[in-house]
Structure I
Amino acid sequence: MSSMSIDTRLRSTRKVTFGGVIITILLLFWTFVQIFPLYWMLTFSLKSNKEIFGTNVIGLPKEWLWSNYTTALQTGNMFKYLLNSTIVTSATILITVLAATAATYALTRMVWRGRKTVNSIFMLGITIPINAVILPVFLILSKLHITNYWALIIPYSAFALSMAILISSSFMQGIPKELEEAACLDGCNVFGIFWHVILPLMRPALATLSIFIFLQAWNELMYAVIFISDSNYRTITVGIQNLSGSFTTDWGPIGAALVVATFPVLLIYAFFSSKIQESLVSGSIKG
C-alpha cells in the first residue's frame, strides 16, 4: 500500500470533535480581536470626520483621504518627530545592549569580589517604576543642562539596563565555557573573547533585547513631555499629543499620525520575531 493511500485513509478517519470546533472558533475570534484595531486605525486615518463619527464608522472609506497623511507629516511636523524618535531609540538600543552584555559577561564569567552584590544592585533597578523618579532625574538633568536627545537617551538606557542584564544572564550562562578556554589558548584576551566569541553566540538574545528596548523607548511619553522643551528634539509620542490639540476638529490627520507611529513597531517585530522565538527556545534548552 502506497504512502499516499495511507495518508488519505488517515485523513478520512479523522473525526471532527466538539472540542476542536470550539477551539477553532475561539482562535478565529482571538485573531479577529487582534487584527481589527489595526484595520480600524488604518481606515480611520483615511476618513473624514463625517465618516468617522456617523455614516461609516467601521467600513472602508468612501473617499480615501490620503491628504490626512500629508497634513500629519507636513503641517503636524510628524516627519521630524519620527526622525527624533528614531535617533533616541537607536541610541538607547545601542548603548543598553553594549552595556548590558558587557556587564553580564563580567557578572557571569569573571570571578571578582563583590560581583554578587553588584548583580543584586542591578536587579533592584527592576523594582523601581520609571515614573516614580521623574523629579530627581529631572533635577539632575537640569543641573547638568542636558536638554537635547541625551535627556531621553540617558534615562531610557539606565532604566532598561536591569532587565537587559537579566535576559542576557539567562542566555549567557548556557554558553559553554570551553569555547572561551579554547579562544584563550589561541591568544585572545578578555575583550577579544567577549567581542569575537560571546557576542556572535548571543545574536538571538540581542534581537530580543533590541525589541524590548525599542518598545519601551519608542512608546514612552511622560519623560519626553517633561524633559524636552525644544520642539526640535520632541519625539513622535509628543507630536501625536500636540497634534490632537491642534486638530481637535479634524481627526483624520490624528489617525494618520497613529499609523505612522504604530506600523514601524509592527514591521520591526515581524522582522525580529523569529530571532525572539529562537532566543526563548535556546534559553529554555540551555537553562
Structure II
Amino acid sequence: MEIRRDPITQSWVVVGQQESSGDSAQPCPFDPGTIEKRPSILTWPAEGPWQVRVLPHPDPLYRIEGDPGRAAEGMYDKMGAIGAHEVVVETPHHDKNLSQLNDEEIERVLWVWASRIADLKKDPRFKYVAVFKNQGPLAGDEWSHAHSQITATVFVPRRVKYELNSASEWFRERERCIFCDVVRQDEKQGKRIVDVQGDYYALCPYSSRVPYELWILHRRHNHHTLSKKGELAGYWKTLSDDFHWHIEILPILEKRSKSYSIKEVYFNSLLPEQAAEQLRALDPNT
C-alpha cells in the first residue's frame, strides 16, 4: 500500500487498500468484555469503567511506524502510507448512537477528540489531522457500535488547501473572515438556519453538495490553532484572522447520484432552503 500524487490535480491517493466492513456475524469488538483485549491508545476515565476508548484501527489506511520515503517515479511522486489511523469508541453501550448520548457524554467524546489531535500534532511528520464519523451502511461505517475515526497524514488534502486559500484571498481583499460573513448573511436571511444553540448555528450552506448538508459554526470568529509547518506554513500569517472552525455533516441518502465526485462537481436534488425548512420542522426528541 502506498500514496501516489496526481500531478494534474495535486491530489494524494491511497492505493492498494482493500475495502472491508465489519463482520456482523462476529461479536462486536467494542463491547465491554471484548474491547479490553485490544490495545488502547487512550481510555477515559483512566480508572474505573471506561466511557470513551481510543484504539488503533485494526486495518488502517496509514501506519505510524517508519518514514514516508517519498520518491519519484519519472514525473510521478509516491510515498509510503505513513500516518495515524485511530478508532474512537464513543460509548460502552452498543445500542446508543452519538445523537442519543447526553450532553456530558458528548462532551467526553469531544474532549477525547481534542486530546488526540493535540497529541498527534506533536509528531513533526504529520501535516493534517482529521476527525470524521461514518454512520450507516451508505456512509461505509465498519461497525454498528457508535464510533468515530481520527487520521493524521503527512500531506494536506486538496479540498482543505482550497478552503485555506479561498479564506486567505477573501481576507486579503476584504479584511474579513469569509465564514463570519456566511454566518452574518444567513443570520439575516434566516431561511437556511436550522437551529441555534447559544453561540452556535446549524445551517444548510448556500451551495450544499448533498441534500441536508449541515455546517455547525460559532457565531463569533473562532479559529482552530494549527502548527506552523509544512504545507500549512504559507497560510499561517493570517490563519487566526481568516479561518473559522466548523463541523461539516454530509448525509448520504441516495444510492445513485448525478454528482461527479472525481471532478468535484456536485448535483443536489434538494434546495438548501427547503432542506433547512424540513429540518426545522423535525422533533429533536424523536
Structure III
Amino acid sequence: MQRYKKISELANLSSIKMLKVARFGKLFITLQPRNDSKMKTILTRRTIRKYADREVSEDLLNRMFSEAARTQTMGNLQLYSVVVTRSADMKEKLSPAHFNQPMVKEAPVVLTICADFNRTSVWARNRKATPGYDNFLSFINAATDALLFTQTLCNLMDEEGLGYCYLGTTVYMPQMIIDTLQLPKLVMPVATLTVGWPAEEPPLSDRLPNASFIHSETYQDYTPADIDTYYTAKEQLPENRHFCEINQKETLAQIFTDIRYTKKDNEAMSAGLLEALKHQGFL
C-alpha cells in the first residue's frame, strides 16, 4: 500500500474502518439515541462522500435554509450568504480549490457558505447609515454567524436523511473560490458542503472522552498523564496503528504534524488566507 502524503489523500479514506463506539474515560460504550431526543441522528452522524444518482430538490433545500436561518446571529443581522452550485461546469471550476476531491464533482449540490458583511453594508448605505465593517472583527463576527448557520444546516440535513461532507479546504485556497464564485468585497468563503442522498454507510469515527475537553471554572492544562488517559485508546485503534505503519511514523501525532497538517503547509496557507482577507476588504 502506498504511503499517504497529502491532505486530500487522507481525506478520502472512507474505506478505513473506524470504531463504532464513543469513549468516556476508559470505558467503551455504545451510544444509543434517547427516545425523547428531537435530534435522533446526532449520535449517528457520519461524513458521506459517495452519493446516489438522485437530485436534492429546490423545495427541500429552501425549507432547510429557512429553518437554519433561525440560528442565533449577531445583532439579528444574519451575516452569511450561501452560493448553491448544481452545474457540472461550476463544480469542475471549484474542484481544484478543494484538492480535486471527487465528491465536489460527484455530489448533486455543492454549498459554499460565506461570511457576508456586504449585504449589511449595502443596506446601511441605502438607509442613510455609514457602515464600518471593513475590519478583522467584522470578519470574525460574520464567520461565526456563517459557521453557526452551517452547523444547524448540517443537523437538519441529518434529520432529512441527506448525506454531506464538510470541506475544511475552503479556507486553504480561498482566492480560487472567491474568483470562481465572483464574490464581492466583504464576502469571504468559510465553509463548503457537498450534499446528496447517501450511497454509502461508513462506520462512525472515534471521539475523545468529554473529560478531555471540558474544564470546570478555569482552564486546566494537560499533563503527560492526562494525554495518556485521553489519547491512548485512539492511538491503539487498528486503523490508526496502520496509518503509522504505512507512513513509517512512530506515533499517530506525527501523522498530523509531519504529513497531514504540516507547519510549512499551515504557514503557506495562512499567508494565502490573509491575502484573501485583504483582497476582500476585511484587513
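Readers should treat all values here as calculations from the given coordinates under stated rules, not as data from a laboratory. Everything numeric here is computed off the predicted structure, so don't read it as measured data.
Taking 240 as the value of volume of the Cα convex hull per residue in Å³ derived from one of the structures shown (I, II, III), identify that structure.
Corresponding structure: I.
If helix-only ellipticity at 222 nm (-39500 (n - 2.57) for each DSSP H run of 4 or more, over all residues; to 500) comes out at -11500 when worked out from the coordinates, which of I, II, III was used? If you can, show how the numbers build up before the last one.
Numbers: I: -22500; II: -7000; III: -11500.
Structure of origin is III.
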